[in-house]
Structure I
Amino acid sequence: MFDTLLGRESMDSDTDRLQNTRASVLSVLPEQIYENASLELQDVIAPAALKIEPKSLSLGDKIARTFFIISYPRYLTDNWFSPIINLDKIFDISIFIHPIDTSLILRQFQKKVAEVQSQISVRESRGMVRDPMLDTAYQDLEGLRDNLIQAQEKMFDVGIYITIYAENDLELLKVETEIKSMFESRLIYIKPALFQQGEGFKSVIPINTDLLGIHQKLNSEPLSSVFPFISFDLTSDKGILYGVNRHNSSLVIFDRFSLENYNSVTFAKAGSGKSYATKLEILRSLMFDVDVIVIDPEREYEYLAEAVGGRYFNISLSSDHHINPFDLPIPREDETAEDVLRSNTINLVGLFRLMLGGLTPEEDSMVDRAISETYGVKDITPESDFSSIEPPLLADFEMVLSGMDGSDSVVQRLAKYTRGSWATFLNRPSNIDINKKFVVFSVRDMEDELKPVAMYIVMHYIWNAIRKNLKKRLLVVDEAWWMMKSEDTASFLYSIAKRGRKYYLGLATITQDAADFMNSPYGVPIVTNSSIQLLLKQSTATIDVLQKTFNLTDEEKYLLLESGIGEGIFFAGLKHVAIKVVASYTEDQIITSDPSQILSNKKAKMELEAEQTKQNVV
């Protein structure tokens, strides 16, 4: 019995020891886990290799060199630091500001003033010529001492360190030379931290440690000119909000109608927010009395047109909306009926080239003559009053053309537009009216083969309407690469980009296929005739084309590859900034293209309508 009790006590003692050991292990385990995690994190962020040399520091595959400012001129101008900060190079800047006790600096000043005054007195007693440098130093010291005594100024020890990075020594030398020349042009001199590159690098990285300790004394006024938060901005007194500057969170407010031309181009990959940004600009432009016309290939602008009370026309083979390409606009005051007739004839020849798959020189001449005779059949001449005429139809043109020798091939190709399955598209009188502030032409339901033809006809109709009266307008061509597939449609788009300013028209071309757009001979000219360019998130397949076209730096290239939805670079004239497109909740509900959000909105709308119906019944 006694042995049993001893055995039980021994077992209880072992259990207690086991529990105590387990508790101690559990108490140590979190600390060990934390320490292990810290070590793993350090391993991740640490460079693969580190080599410190007298004038540089090898950091993995990069070479770094740290400099410090050693001398300043007598005066520092405002924003002298701005060109350095906005330089398109990779570098880090660290600014250390150490306040100095005013009473201490006043005692030093008293001694310094006495030294300078003594030197001046000695020179005067010896009959030497006055030294302007001593006089200027004495005046500066006295003026600064007065400001310190009156608490108008304070003194600071200021250390400015700069670390530049490069792939190799030659590139590092080029960056160093460029930065040095920019500083020295302002009489500011820098030196490398010889045999202190390790300390210099640690002083620049964001750990708030000034290991170099190389300072220059600056008072409050020149110190304020070192303010580092400077970047290009596009904030003006008028215009619409395009987004927020990603560098300094300033607003990107701009008026496209204040530039040399009013055109813009937008390049972005699918789903990166290009239509969202465009619809946001449209919504805000409408509030500033701008008429907007949209060519919509994907039926994305229908809800926006409904929300703002605009008009929406569906252009397709089965649609009730028709456009007669033979319509003639009423001549403006500065042009004659003959000018209008000639211009429309040229545009119609381009349309028939597109419709018929190209024309030989003989067929081209024949079509041109047939168009003139078709107008003649309807008694339309350069002396006619275009406001009271009845324009011919495509069937009239076919009839005139069939009476010409050698026209069999052209008539045969034209038949599908007049008597075949496509007759409902073109062979009808126009029955649409665009007398609204916001008008959308949708070509989504048009067959792909006919989309370039439809977009050409719609743009030609819009162009004729625009020329009737002078008014501030914006023409948006979404998925413009459709028009760049044919030389005739691309040429017509380019002519609008060139001539639009005369009629107070801005052309906004939007595309996700930058390669197809740029491969067209009219792609680059359209870009160069556009004062505004918006580049959103890009794919690796097109970024090299855009980098070459827009002279992007490697940093800007990677920014576009890594941007989120609605983020990119906004170019306006000679300036460009990194932008993020932002919208209010109400704007977002109107312009969103997110399918899940659209379905959610439709569901909420149906539930609301059902609830209202239920209440009406009750």
Structure II
Amino acid sequence: MQTMHSPVIETGFQERVSQAIEHSIHYFLRSQTPAGYWVGELETNAAITAEYLFFRRLLNRVDPTIEQAVVRELLATQVDGGWPLFYGGQPDLNVTLEASVALQIAGVSASHPAQQAAAACVRRSGGLERTRVFTRIWLALLGSLSWTAAPSMPPELVLFPASFPLSIYRFASWARSTIVPLLVIMDQPPQYSGPAPLINQFLADRVPDEPLKSSDPDWLAGRIVGRRPPPSRLSTRSLFLVLDRLIKGSAPLLRRSPLRQRALRAAREWLLEHQEADGGWGGIQPAMVNSTLALFVLDGFSTAVSKGLQAMDDFALSSNGRMHIQSCVSPGWDTPWTMLALSEAGLPPGHPALQRAARWLLDQQSCLRSDWSVFASQAPAGGWSFEFANVHYPDTDDTALVLQALSCVGVTNQQVLAAGRSWLLGMQNPDGGWAAFDRQNTTRLVAHIPFCDFGEVLDPSSADVTAHVLEYLARCGEGPDNLHLQRGLTYLWGEQEADGAWYGRWGVNYVYGTCAALCALGALGFNQGDARLRAAADWLEVHQNPDGGWGESCLSYTDPAWRGRGTSTASQTAWAVMGLLAAGKVGDGAVLGGVHWLLEHQRADGAWDEPYFTGTGFPGDFYINYHEYRNYFPLLALAKVRNVLVEVRHG
């Protein structure tokens, strides 16, 4: 799509860009924490906040002040009767049901207009019968639904050796750290002493004036199971469903088995070993909530449980009498991106802000051989994680970024840099790409377990992560003779789609993936003379909005019609500008259109507004609004534009 901006660079353009850069620099210098890191809010959906209320109730730590703050938050964010997965999206069945149940537990009557609207929204979306496994588990924990509505997950899974196809180590790190405690909880649920929420109103075929047929948890579970037809042919999933029925039928015998007690002891030991210094697990809400509840079941309100509760409390954000919960925090990601942006913008390596950030990052390196080493035994420890405290699960994306940032600011500690590099290279997959947290995490069998109906449970190679690693290798001087680089490049080219774009696993979506790939390829010396780069640049130009910006909706993960389409955002516009620059589009009309969009939308304080979600947790199921994406990516893009224009002028 042709933009309204001319490719001719008007008088004063570079001065405007420089002024915007200075405003942005000052924003970041003001917002840096005394410890040296930067971190923005990580916004997700209302289910995370609702589950925090469930969590505290199950721990018998009821706080009326907290519950009323949650009520005000949920009532204020209800849209079209329900709650969406992302800003601007349609209400989501599971998020809406969980939010409504949280309101009910906190005292909001089912007759309240918000509750009636939520129930109608759930029924329109398919009703209780179509809920995901995690939602049904919460309803069972709260006494509203029989456990027969949830698939069996015997604790003995924790005893399987890593070589077994259904070992816990065949699940991605985020799934593993969530499932292990669930094995305990589903075998020995914590005692819930509050009133069971009424959920009859969520049945799909119920009309508003129809009397409730039953509030019996077994009857409701029967409705759910009865509305889920078994597979029509023999398949892996149908075999798992048969196995599920056998396990349920043998449950009394299995609970008395010595093997069950051994499994529970092993799960407890695993949880205690994996608890982080801040009291959390895996740095993510599902793992932290489930692990705290599991240890509460096994040990009562122990020191470990108290620390787990505090870790979850620390995820809470309060304002104007309202409270919502983050699913994670991102200082290990926000900090190196900000450092790279500030360095590109002209801050010298010795600037105090950059040096404070570098010292903080150096202290965050993980030297622990944890789960990742099960299938990467040759890799030494040395990665960085996304969160404040997550030494068990460093990730390759953060590590590649941190290594780039440390090099930019002149860090010369070769022991640290070499350990990080060696860990990163040791995590390369056999296909040549890099996944986020694990190596060789591609056993599709686990995805067929009936339990796994939400999100992604595997961590295979992805184009965007691989691109970030390749860009790091290019920036530190690696050439085409490097075997790791050769294999990664082969993988990346193989992931380019027919129209020239790359899929974005961890960012929304093709704009993110395409920009990451182009930036890596540009750093490796490829230019617009390569037809593959031209195809990618053409894809970006075709998907530019008439206002000069770029945007892509989270819907692009589930509906191909939304590929590259959506309201313009600061982060996605910045990605596209950087991608086009990397493809050699210097002074191109599309680039200038994107720059004008960024200049026109910058706030007086140097920041940008961005209500839309441009981060991805699980494609199709879970999305993230990183509140600093709107700021450091535009700064990085504008700085790159200015630096390229200076090079052209003096070339």
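Read-outs: derived from the displayed coordinates by stated rules, not from any lab. Remember, predicted model here, so these are calculated numbers, not experimental data. Cβ atoms are built from the backbone, for glycine too; each structure is taken alone.
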Name the one structure among I, II that percent of Cα pairs over 47 Å apart of 44 was derived from. I
Value 14.5, calculated as mean count of other Cβ atoms within 10 Å over residues 257-264 from one of I, II, is from structure II
Could you figure out which one of I, II the value 15.9 for Kirkwood radius over Cα pairs in Å, for residues 217-288 alone was computed from? II
